[in-house]
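Asker: These are the structures in question, set out in turn.
Each value in this text was obtained by applying a stated rule to the coordinates, not by laboratory testing. Small disclaimer: the values here were computed from a predicted structure and weren't measured. Cβ atoms are built from the backbone, for glycine too; each structure is taken alone.
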Structure I
Amino acid sequence: METTSFIEIPEQHLPVKIISVKVEKDQQIDKNSLICLYEISNNIPETSKLNSSEKNKIEELRSNILGKIEEVNIKVGQIINTKNYAVIKIVEPCSHAVQWKGMCTLCGKDCSMY
């Protein structure tokens with residue numbers, strides 16, 4: 001049972017500038033894989049509400065799901081200031097939504113390690 005999921009920049013970090021993109025369309029991605037690096041920058045006026053230790057900080061965006069990347073909606077140098085902006089779109093082969101004793105009842109995968 002395929003499901004589609006989106007990965008977004010955490011709202012509390014917005015706006016950000018994309019420094020590096022580490023994924024491509026049609027690539028398989030695992031949990032905790034690096035998607036991109038982004039900067040919380042003091043060069044962007046909207047970040048003036050952040051304290052000085054958070055400005056110019058480089059952060060990593062990592063995947064919390066595994067699957068195949070269907071869309072990559074970012075590029076180096078892009079500034080993202082919109083919440084709920086889908087950085088990437090991932091098609092999961094199975095979301096393992098229904099489990100019984102640690103096993104997915106939809107695909108049979110052992111989910112006890114998640």
Structure II
Amino acid sequence: MNDEFSRVLSQQMDHFSNDQNADRLNRLKGEMSQVRSVMIDNIEKVLERGDRLALLVEKTSAMQGNTLRFKRQARRYKNALWWRDCKFTATLILLVLLVILYVLLTFFCHGLFLSSCLK
């Protein structure tokens with residue numbers, strides 16, 4: 001059995017050592033292996049890019065929701081400040097009118113304590 005195996009092994013060694021077609025086949029297999037590894041790398045990069053794009057879309061959607069929420073809150077805050085300013089202005093106008101009324105009453109009633117008008 002060893003003689004048969006050594007004979008087959010010798011034939012195979014001669015075939016792959018001397019046959020140009022076998023060498024060309026090995027070279028083509030090597031090139032195909034390189035092309036395959038490059039394509040696998042490219043596919044992995046495309047998949048990673050797709051994942052990053054999906055993540056970017058999710059973040060964009062979240063930011064859009066946050067933007068709408070921020071606009072609503074800013075509008076509420078603006079309205080609250082406007083009403084506060086209106087109340088302050090109305091209070092200030094009322095105080096000024098009361099002071100003017102008091103000054104006029106003191107002028108017509110001849111005194112600060114309005115004693116002649118209260119009789």
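Asker: Comparing structures I, II by distance in nm of label points 7 Å out along Cα→Cβ at positions 69 and 101, which one has the largest value?
Answerer: Largest value of distance in nm of label points 7 Å out along Cα→Cβ at positions 69 and 101: II.
Asker: To which of I, II does the computed value 3.8 (distance in nm of label points 7 Å out along Cα→Cβ at positions 77 and 93) belong? If you can, show how the numbers build up before the last one.
Answerer: On the way: I: 3.8; II: 2.8.
Derived from I, not from the others.
Asker: Which one of I, II has distance in nm of label points 7 Å out along Cα→Cβ at positions 13 and 85, as calculated from the coordinates, equal to 1.2?
Answerer: Structure of origin is I.
Asker: Also: Given a value of 0 for helix-only ellipticity at 222 nm (-39500 (n - 2.57) for each DSSP H run of 4 or more, over all residues; to 500), point me to the structure among I, II it was derived from. Don't skip to the end; give the middle numbers.
Answerer: Details: I: 0; II: -34000.
Answer by label: I.
Asker: Quick check: 18.8 is what I get for mean projected area of the Cα convex hull in nm², calculated from one of I, II. Which structure matches?
Answerer: Of the options listed, only II reproduces it.
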